[in-house]
Structure 1
């Protein structure tokens, strides 16, 4: 039986560097903010070559996602889908911070607060139509912090 899978040539690199920075993102309320260019700038600034970039969001009412970045309608539909999965008027017990807070926690739990993206030749190996987004799940604008960490080899130390 012939295998339908194919493995590319294996490339190895020594882990020489761990570089970290905090990216502050100002949101305008519920929706998606693309941060792909910010992460690429971080990698360029440290001279990243080969490794992985890790992203960690330090909040529980927003999330990180990799999604299509070609058609803004996708992000509109994703906001609609998340509202259907965790509607504000669902009878939540936790309402201290407003009616959108508990649904925001559920949406954050569904999407997650961390990502890792392989880096090869200094570039993230995202697909053609993929972008990295901070998904804001609260109605009001917020200041969000994303911890960026690169682990791998760099051109400079």
Structure 2
């Protein structure tokens, strides 16, 4: 099972450049999980205690009333990154859109990894920060678009 997990992790962009022994050690710290379509992986308001790497399938992210998906994540993406810093309440529900396979890395394992392999942890954190930066840029673009639309609408009503 460790070997299979290491092979799957080797394909995940978050772990690009990691050496085989690092991947095998990481695979011992977490676990592979599978979900059926429509099954919740995490629920908003529950304790966020793990980082999830999407290996196959797709998830949808919901917040609030859950009427509309805020985001869709596929293979090579991740969620639960806030648990890298500290366990806190989840800000969204993440649900399998199709058959899903993820690698779950608990917060306690991340702390252990920090001590045992700071080089791998640094690489992981750099990739997470880059991805979060891209997500923030995208959100800023959306907010800017809404602001421009709002200004246009206000001007056209006068």
Structure 3
């Protein structure tokens, strides 16, 4: 997505913050998966309270409003104070740790329940560990990822 394509999303987020009375700025980082918009400022901390639920809701609104404007393989990521980036890194590290544990013990490891975005992160992280495989288990929005030895 070009900078011109990201501009309406940035303007929306700036208006959103202003409407809440929050002084903050929006920084854009281009990634391979799509633009990452990080909200920054002292009062932006309100969005990461309650395990980031307000931030998750804002992500949903941005996906609904702007998601169709993106190429099929890209997504807009809304973050606040690097909260999601940190959580994503924690999840990847946990997935790799459990993959190594599965390799060493031969026992299946489970991680979840996870939403589709989180499951994708786990599948990609475990794919970097040779000899193990992943499978999403469950029939709801939130599924468990099973990490096991490759057969």
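Just so it is clear, none of the values below were taken in a lab; they were calculated from the coordinates. Here the structure is a predicted model, which is why all the values come from computation and not from measurement. Cβ atoms are built from the backbone, for glycine too; each structure is taken alone.
Please state which of the structures 1, 2, 3 yields 50 when relative contact order in percent (Cα under 8 Å, 6 or more apart) is computed from it.
Of the structures listed, the value fits 1.
The value 2.0 for distance in nm of label points 7 Å out along Cα→Cβ at positions 11 and 115 was derived from one model only; which of 1, 2, 3 is it?
Going through each structure in turn, the value belongs to 1.
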